[in-house]
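These notes open a run of structures that come right after.
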Structure P
Amino acid sequence: MKSKGVVIRKNTSRTPPDHDFLKYWRVVRYWAKSRYGLSTPDLEMLLFLYSEQIFNRGKFREYEKLMSWDKARFSNLLKNKWIHVWRKRNGNETTLYELTYKGKKAINTIYKKLNGEALSEIPMRSPVFRSDASFMDNRHRLMIIQMNEEIKNPPD
């Protein structure tokens, strides 16, 4: 129906958003925390450090100021092999760190799942699919199944 140059669109003629990879962020975050045994702040720190590549303790502390206080965060990530020393201190040069292979692989996997890349669905052998899973695991399980279906059969 037209009225003085105005086009009234059908309710079904919507343009899909250009970016929707964060649609399942909560589900992927929940899975990643369960899969890798990380807290939300630790996961967020690894996401930040992933693009930093090489960093010093000062850069780590700078971003850490945005998070809940945890005096042992740096040493725990180091001890649990999420980060490692890239270059030891030498004279005036500070010690430099980077994510380990384990850390890079985990973050890369998270990005693949968020981007809905082929073969990146969350496996059914994930901890949230255990028979003794908690109530929240069961709630997330349903969304994981839905997300996996969208990855396998993307909407047109």
Structure Q
Amino acid sequence: MSEQRATDEVRFAIEVAVPVDHAFRVFTEQFDSIKPREHNLLAVDIAETVLEAKPGGAVYDRGVDGTVCVWGRVLDVEPPHRLVFAWLISPQWQIEEHEDRASEVEVRFSAIDDTHTRVELRHHGLARHGAGWESAASGLESGWPLYLSRFQQLCGT
């Protein structure tokens, strides 16, 4: 018998020992160093990952041969406190062509004090992807902690 997920979201929270504005800049401007190169939907190696931190901006990988794979669309940015982007990757780890079937990743940055920031990542709306979203959620439960660990390292935490 298979176990049913109670919710179509995954959540994580970490703390970094940098001010909130610095944490936001590291996450948005150094996303290339946060996303592992092996998380790749291209047929070639990734040269860079770009997060255009503006409403309507793309989140994409550029291959070493110049090909581009857009796998996210920025929906909202409130520097230095919030970033939201559509996750355009289906449960089959293919590009989701229909943005109304995309889930959303919301990252919130909250000052704990002048030198520490709480970062909360909520990936929600996974059921919008349709069949197989539960298995995708399981993959995200192991994937996002890797991203957040790399982010903490970049912050020197």
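Suppose FRET efficiency 1/(1 + (r/R0)^6) of positions 72 and 120 (r between Cβ atoms, R0 = 25 Å, to 0.05) works out to 0.20; of P, Q, which structure was it derived from?
P
Given structures P, Q, which gives the highest value for relative contact order in percent (Cα under 8 Å, 6 or more apart)?
Sorting by relative contact order in percent (Cα under 8 Å, 6 or more apart) in descending order puts Q first.
Of the structures labelled P, Q, which one yields 6.4 when distance in nm of label points 7 Å out along Cα→Cβ at positions 8 and 96 is computed from its coordinates?
The read-out comes from structure P.
Let me ask another. Who wins on FRET efficiency 1/(1 + (r/R0)^6) of positions 16 and 80 (r between Cβ atoms, R0 = 35 Å, to 0.05) among P, Q, i.e. which is largest?
That would be structure Q.
Can you tell which of P, Q yields 0.05 when FRET efficiency 1/(1 + (r/R0)^6) of positions 24 and 88 (r between Cβ atoms, R0 = 25 Å, to 0.05) is derived from it?
So the calculation was done on P.
Using the calculated result 1, 8, 15, 16, 14, 12, 10, 7, 5, 4, 3, 2, 1, 1, 0, 0 for P(r) over Cα pairs in 5 Å bins from 0, in percent, pick out the matching structure from P, Q.
P
Could I ask something else about it? Quick one: helix-only ellipticity at 222 nm (-39500 (n - 2.57) for each DSSP H run of 4 or more, over all residues; to 500) came out at -7000 when computed from one of P, Q, so which one is it?
Q
Which of P, Q yields 2.7 for distance in nm of label points 7 Å out along Cα→Cβ at positions 48 and 112, as computed?
So the calculation was done on P.
Read-outs throughout are calculated quantities, based only on the coordinates presented, and are distinct from any laboratory measurement. This is a predicted model, so every value here is computed, not measured. Cβ atoms are built from the backbone, for glycine too; each structure is taken alone.
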